[in-house]
1. Suppose percent of Cα pairs over 20 Å apart works out to 47; of I, II, which structure was it derived from?
2. -16500 is what came out when helix-only ellipticity at 222 nm (-39500 (n - 2.57) for each DSSP H run of 4 or more, over all residues; to 500) was calculated for one structure; which of I, II is it?
3. Of the structures labelled I, II, one was used to calculate relative contact order in percent (Cα under 8 Å, 6 or more apart), giving 38. Name it.
Structure I
Amino acid sequence: MSSDRTSDLAILLGHALQCEPCRDRLLTEPDRVVIGRKISNEQRALLAQLSPEDFENTTSLAAAVGMDLSELREGLNHPRARMRHF
């Protein structure tokens, strides 16, 4: 998957892994964080169930949302994941 096709969910999670304030916001206000993003209702439900422990590493986070580890890594390395706060 090329970086221009990386899912919004992978980019959002990639940023949350790198930015503690945004991770905290995602954990406390998941419905507000996803406004304007291409996130399905199923993905919204998964985000609402995330815990701080899910962010311990990429493997646990990918498993928590049912995402392929390689897709999460693409999101983590995507330019928008490094630059855009929630």
Structure II
Amino acid sequence: MKEKEVFELTDEELLEKAKTSKQKNLFDAVLIGVLIGISLYSIYTNGFGLLTFIPLIYIPIAVRNNAEIKELKKLLKERNLV
């Protein structure tokens, strides 16, 4: 089943999704930090290689998550739920 679009959610579903969005932001930040750490360690030990570019793979996913969170916050303000 396809996930509902943000604007189709009820107020209760929207508030629940807002709670989980904070966790997504934290998870993205921690994961990017870990991936950058792995990349720097790889550069230090082996020079440039495959592990050096792993953070570049996750960055588009984090950007998409961030855009979704911004849209969610905008919709919360429009519905006066904040």
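No lab work stands behind these numbers, since they all come straight from the coordinates. Given the structure is predicted, the values throughout are model-derived calculations rather than measurements.
1. Comparing all candidates, it corresponds to II.
2. Considering all the candidates, the number was obtained from I.
3. Matching structure: II.
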